[in-house]
Every structure is written in structure tokens, then in C-alpha cells.
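What follows is a set of structures for review.
A short reminder: the numbers here are calculations on the coordinates, not readings from a lab. None of these values were measured; they are calculated from a predicted model. Cβ atoms are built from the backbone, for glycine too; each structure is taken alone.
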Structure P
Amino acid sequence: MENKSLTSIKKVTTLSNSMFKDIHKSREIGLKISREIIGISSRSIRAAHRGEFKESQKLIDEGIRKLKSVKPKVIKYSSDINSTFMLDGEKELCEAIFFICFTSNKVVPSKYFNIFSPSSLLKGMAEAASELRRSALDKIRDNEVIESEKYLEIMNGVVDVLESVDFPEGVTAGLRRTTDQLRSVVERTRGDITIALERKELEISINSLKEELKKN
């Protein structure tokens, strides 16, 4: 007599293997595109550092197209796979978006708000603010200390708004830790700018004294 239980478990296993094949395929596609998005975001930020904002925006648009193409495929199996790798790509893309807005003094377009998860948006904002430290230091090296203070003002503003987010880490995906890291970067940047301003004032005083001595 045929064992019906064995027959049924074979069918379940065959079906599960078929589903695993689809899940694995979607996961591999998601991982590949996520890595590509991270690379695109990094190039976008470097372009913005160079002041090449059109190129930076072009790369952001490319990253968003890739994200939109793959996200539905991964979300379909989100209950079966750990899809947090997609959040890494999202966060890096958000960082690029915020960074170009910070450095070009533009408003963050609202069209982006519904594309990303809230944690990706806010963590990307925090990391973009951290990236402004490099911009501030570049201004100090170029002897444009006053300009560097504008970046510090943005960094302070980002810390202030992030500290107003009061939800558990399990909801915000580690936002508090990211905010703490940003706060440390802000304090180091403030110290660098303070030293640069004091040095500039000292140079002015020395030059003024030299002029007085020449008159005498």
C-alpha cells in the first residue's frame, strides 16, 4: 500500500525547492544591485566634493532607477530572507542625496521621501552631515574659515533634528548610534574651526603689529 504521508512530504519538498530557487535568485539580484548602488552613491559624493553637481545628480538618478527595479523583487520574499542589505544601499543613496543638497544649498526634493524607508532617510542624512567635515576642513585649508562655519551650522542642525526622534532602536535600525557618531564628528569639527579662527585672529594681530612697527 502506498504511504500517503511520504508522497505528500515529497510534494512539499519539491514545491519548497522550487520556491527556494526563486527566493535565492531574488536575493542574489538584490545583493548585486545593492552593491552597485553603494558604488554609485560613493561616486556621486566624490563628484559633489569636486563641485560637479550635475554629474553627482546623474549618478543619484541612476541609483534610484536601479533601486526601483529591484526593490519589488526583494520585498516579495522579505518574510523568507534577510533583506537588510537593501537598506545599506538605500542609506548610501540617501547620503548622496543629502550631501549634494547640503553642498549646493538646495532643498531636499520631496519626491524622494516615499522611495526610501524612514531609517534609510535619517541615517543617510546623518552620514551626509558627517561627510561635511571633509568639506569644512577643505575650506580651512583654503583659508576660508568663515565658509567652513556654514557646514558646521548644517551639521549642528542635523544633530538637533535627529535627537528629536524618540523611538526604540529596533524601530529606527540603529539611528541613535549613528546620531552619537555624528555628534562626535561635529565636536571635532567645531574644535578644528575654533583653532583655525584663533590662528586667523593671531595672524591679523601680528600683521597689525608689524604695520605699527613700520610706522615707527
Structure Q
Amino acid sequence: MHIYGSTASPFVQRVLMAARAKGHEIAVKPPLGGQMQSPEFQAISPMGRVPVLALDDGGHLCESAAIVGYFDDTLDGPALLPTDPLARARTRELVSLAIGEVGVGLRPLMVHLVFRMGDAPDVVAAARATIEKGLDAIEKLIPDAPATTPTPADCALVPILALARIIDPMAGTWERVKAHPRVAHYFERALEHPIARRTIDEMEAGFAAIMARNAG
């Protein structure tokens, strides 16, 4: 098995964190055809986005949530979801807020402020409001630190928060995270967690490489 995508992507890192939490390393390869817009990649990714898991039988699995669940169900290693039903639901609650609110809000900032692919102040303002609403909710629910064996919530939260820190010079996102003390503390603890820290370091290196290529 291997993953098509980029280590700069929080969604690729989400599935890599899950695999590493189970004790497995999954190789990352560039999208087929060299880019997500290529016909070869579009043929295996209905939404045209990463990650895509290439299976050993020649099949493919898309969407980071589906891949995380597949890894938890099929890879040897500790379970990522708690056994208690309410604890499992709380985990999914945090995943939904991290991806569906903060992650969704970060996308327009990447487009308009980081990669300068458009100029839409109203879209940016709405995205900032979405991020703030998500952070407000996460602040009430987030644990003190990533679990020793990261949960699916950790696999969602750590990369999304890392992205907010990485793009801060262009998008002013990290100040909003730091305004939420429990969220900021969680990230500081993530920097001390070997799997989470590797995720953060890989994202920073991958993003720096992308920006260097774009500048060239």
C-alpha cells in the first residue's frame, strides 16, 4: 500500500498519523501524472483531491476519514477509537469540528491569502468566522494533550492546527489559535509527542518546499 499526496497536506498527514499510531509506515508518492489535475489522478480520485490510498489489490480508497477507518479496522496494532460508546462519540465530535469547521475555514485562506489565487474579502471574512466558531467549540472539548496512541481526533486536530501555524505569516491564523488557551496548550503538548511532532515537522518541511518552488 501507499498514499498518493503530499506530506504538506493536513489530510495526508491525518492518515499517516493513524498508520503510525498503529505502528505502520505508509509510503507517500506524488499524485499520478504529477499533479491532482492530471487525468490519471482524476480517474482514481472522484473529488480530485488527496489523499488516495493505493491498495495492494490494485484498488483505491479516497477521503481521509475513510482511510483512517480502514487502517484502524485492518492494520495490526492498538485500536484508535475508544471502546466506550460515549468516548467514541466524543472522539468523532472533535474530528467533525476540526475538519468540518477549522479545516473548511482554512481552505479559502489558502486559496486567497497564501497562494493568491483570488481576491475575495467577503469569502476570507466568512472563512475566518468559521475558523473562530470551530475553535470556540474545540476549546470546550479538547483534551490536555494527544493520547499516547493518537486517536482519530488527534489525527485530525494536530495537522489542522499545524497548518494554522504554518500559514500564519500570510493569513494571521495562529493568533486566533493562541486566543484559545486549551487549544494552544494541546498543540504545545503535541510538540512533545513523537508521532504528533513528526507530523508537524513533515508538514513544515513539505510546505516550505512548495513555497520555494512557487517562488522559483
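General observations
- Computed -29500 for helix-only ellipticity at 222 nm (-39500 (n - 2.57) for each DSSP H run of 4 or more, over all residues; to 500) - originating structure among P, Q: P
- Mean count of other Cβ atoms within 10 Å over residues 92-99 - structure with the largest value, from P, Q: P
- Among P, Q, which structure scores highest (criterion: FRET efficiency 1/(1 + (r/R0)^6) of positions 12 and 188 (r between Cβ atoms, R0 = 25 Å, to 0.05)): Q
- Which of P, Q leads on relative contact order in percent (Cα under 8 Å, 6 or more apart), largest value: Q
- log10 I(q)/I(0) by the Debye sum over Cα atoms at q = 0.09, 0.14, 0.15, 0.17 Å⁻¹ from the coordinates reads -0.34, -0.85, -0.98, -1.26; which among P, Q: Q
- Sorting P, Q by distance in nm of label points 7 Å out along Cα→Cβ at positions 132 and 148 from high to low puts Q first, with the largest value.
- Each of P, Q could give mean count of other Cβ atoms within 10 Å over residues 156-163, but the derived value 15.4 comes from P.
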